[in-house]
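Student: So, here's a batch of structures to check.
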Structure I
Amino acid sequence: MRTQSVGLLLIAVVLPMAMALLALPHSDVSELVQLTAAGNACACLLTLYLLRNIVVYPRISGAFFVLPITLVGFGMTFAMFLLLRLDFSRILFVASGMGTLVWLYLVQIMIERGPPLRVGVVPTGEVSALADIDHFRIDWLERPQAPSRYDLLVADFRADLDDEWESFLADCALDGVPVFHVKQLQESVTGRVEIEHLSENSFGSLIPFLAYLRLRRVIDLIAAVLVGILLLPFLLAVALAIRIDSPGPALFRQVRIGSRGQPFRVAKFRTMTHAQLSGEALDGAITKENDARITRLGRFLRRSRIDELPQILNIISGEMSWIGPRPEAEVLSRWYETELPFYRYRHIVPPGVTGWAQVNQGHVADLGQVKSKLEYDFYYIKHFSPWLDALIVAKTVHIVITGYGSK
């Protein structure tokens, strides 16, 4: 972090400022340069702060987010200049932004192309799943030995470790070598949380960040009203196209399970033939690969996620959020509750139009995939925060463009 910060300030703030002062030595211009440099420093550090809070999540390429986050950081600083009516050098401001992009791209490329972390694993307990992780160089320890050759150590703290191994791990921690529980490492790599005990949630609490939950409800409502007004002509055109493409209503309403396990009726654009559409039977509620019930227009609506836009109505009514675990059909939800432990826990936060499971896994149908999806939902609940929501929004935009995970 120190290296990134110092390098960023030197390349994106000090260097452009020094060149401007040498080229324009007048005192009045110098003050303008100094004021702009102060704003550039704030923009650079804000950009680095935002990027660092995004790349901590698993399955994330930091280089992918450098450009949008830099635009956000410098955009917020630019807005502050305008709001306070401060004079600044636009050329110097743009140069600082370009320097920030160059430095952060170099850093992220070096990180992603660098050698993998070397992980020492204590071969006791449930650690065999680590063999499938290709993000690290895994060494299976045969006996306690000097930890200096490893970047971090991993052990199953629930296993019955003998005194020699416990003393070894304690000494490693005292020497500054990170020591992790096996589930911590798996969670940081997969983006999934397998909750076998309810106490495994963050801080042992079953309720996520309530203050942010209340704030997000306000943001959801404002955004839904604005987006609904802006997209109203487009939504009406889509509804008309659905009616022309196949007989039946433009909207499909289905009972799903929402926050606190309460049922509600979700609104979607109809993408299947009306005569074959059934959301109450178990088979009818599951969308299969290349499902014959999907209409020609429906395939495009599903791929582009346009079919989800009528859920703006559910957001305004408070039944849904923009981001959260996807609400399942009532018949599916009841079935999953009988098959998967802790399934109801996913209802602790409001369901969303998009979510962590959707951007990582896409559409699922069989029970094995649902279990994996549930673990993504648990990860989202455990790490519930504005940072994770911002990441999901960015990945959702990418998915809408590529059509990943649609059926």
Structure II
Amino acid sequence: MAFEQRKALTADGRAGAVDAAVAVGTSRASGLSRPLALLFAIASGLAVANVYFAPPLLDAMANSFGMDHATIGIIIAISQVGYGLGLLLLVPLGDLLDRRMLIAGQSVLSSVALLAVYFAPSAWALLIAMASIGLLAVVTQTLVAYAASLAKPHERGQIVGIVTSGIVIGILLARSVAGALSDVAGWRSVYAVSAVLTLIIAALLFRYLPKHEKRLSNISYPQLIGSVFRLFAEVPVLLIRALITMLIFANITMLLTPLVLPLSVAPFNLSHTQIGLFGLAGVAGALGASRAGGLADRGYAQRMTGIALTVMLLAWIPIAFMQSSLWLLVIGVVAIDFGLQAVHVTNQSMIYRVRPEAQSRLTAGYMIFYSIGSACGSLSSTIIYAHAGWTGVCFAGFAISMATLAFWAATKHLTPAPAIHQS
């Protein structure tokens, strides 16, 4: 094992011509304060929430634009397609440009895209605006990579855990906030309020993010993007953990996207506010897994992954019986969000320690698979629900969980996870 570990680290430590041309920021040595880490977490949570406001609003959106409930999942899917494009085209720029300006600029443009949803006159306009929101919401991944670069090596997993907790909580609270605002002022109000908050956050980020010197490089933009794909060949842990994240996010969107459909009709007949409250249950699970990054730093990444994936698998059992009691759904949501958060943080902790000079591109490559998984889960879940009901959705989710657990077990020996100790 020790020989394989040294071999993997040696292979993964080689920097290509692109990496040699990118200057590494010097601010990393000073670490990252907890208040600033909290700002990173809040900004990341709001940015990603913009993509996740839609699930509890799907039926209202469908009614507004005359869309079929069987295909309404395309609204979520198109957002994830935009997110995937943003990961590939925008996030790698963090290894080249001044991240402070990049983050503030994307946040301002995100506010414009949110207003475009608010004013959307047709289904096509809505889809274009939702794709734009997804494209620009990748600022959250630039924030994660920036936080990781500022953190001390022995604290990197912990800092990533804090920021990623903000992301997951933002995803979960998005459902609650969207449901409540929709019942009070209509679904469009959700995007108007978020546009204002996003502008405020943009100002705070510009004011308080460390002034980071512009990164110098003589490479072209196409070379930068091409280096993202080369990283998959150079860094085995990136490809393996990216495939795991594709599966876990297909799993979670298989649950969340169609959830509004059975809950909004008999026998439940829940309002958007009530449906959104299930997001609060998921926050408990996300907070419970917030220490996963610290455990990964101490060498327990693989053990944490196995436990969390097993929890996600078992979560589908109470979810499948939610018709008997909504408390079973609450238990399932807490469990599946715990597993998702724990695996996601562990994945990032393992990836970021391999090539510190390429963190933005590592983030882009890893999260592209997240976007693929989320899009596939969202689009297929409403189709499955239309043809096989909630039982079919649960069988599909259980099958995805089984496949994820089997893939992790078959590949864990290829990605050893040494602990990083404080010197």
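Every number in this text was worked out from the coordinates using simple rules, so none of it is lab data. Note that the coordinates shown come from a computational prediction; the quantities given were computed from them, not determined experimentally. Cβ atoms are built from the backbone, for glycine too; each structure is taken alone.
Student: If helix-only ellipticity at 222 nm (-39500 (n - 2.57) for each DSSP H run of 4 or more, over all residues; to 500) comes out at -17000 when worked out from the coordinates, which of I, II was used?
Tutor: Here the read-out was taken from I.
Student: Here is a follow-up. Match the computed value 3.2 of distance in nm of label points 7 Å out along Cα→Cβ at positions 140 and 236 to one of the structures I, II, and report its label. Intermediate results must be reported in sequence, preceding the final value.
Tutor: Numbers: I: 6.7; II: 3.2.
Label of the originating structure: II.
Student: Of the structures labelled I, II, one was used to calculate FRET efficiency 1/(1 + (r/R0)^6) of positions 356 and 380 (r between Cβ atoms, R0 = 35 Å, to 0.05), giving 0.40. Name it.
Tutor: Comparing all candidates, it corresponds to II.
Student: Which structure, out of I, II, was percent of Cα pairs over 37 Å apart derived from, given a value of 18? Could the numbers behind the result be given before it?
Tutor: Details: I: 39; II: 18.
Attributed to the structure labelled II.
Student: I've got another one for you. For relative contact order in percent (Cα under 8 Å, 6 or more apart), which of I, II scores largest?
Tutor: Values: I: 13; II: 28.
Comparing I, II by relative contact order in percent (Cα under 8 Å, 6 or more apart), the maximum is at II.
Student: Quick check on the output: -0.37, -1.26, -1.37, -1.46 is log10 I(q)/I(0) by the Debye sum over Cα atoms at q = 0.08, 0.15, 0.16, 0.17 Å⁻¹, for residues 108-347 alone, derived from one of I, II. Which one produced it? Walk me through the intermediate numbers first.
Tutor: Working: I: -0.52, -1.07, -1.13, -1.20; II: -0.37, -1.26, -1.37, -1.46.
The read-out was computed on structure II.
Student: I would also like to ask the following. Please state which of the structures I, II yields 6.9 when distance in nm of label points 7 Å out along Cα→Cβ at positions 164 and 300 is computed from it. List each step's numbers first, then the result.
Tutor: On the way: I: 6.9; II: 1.5.
Structure I accounts for this read-out.
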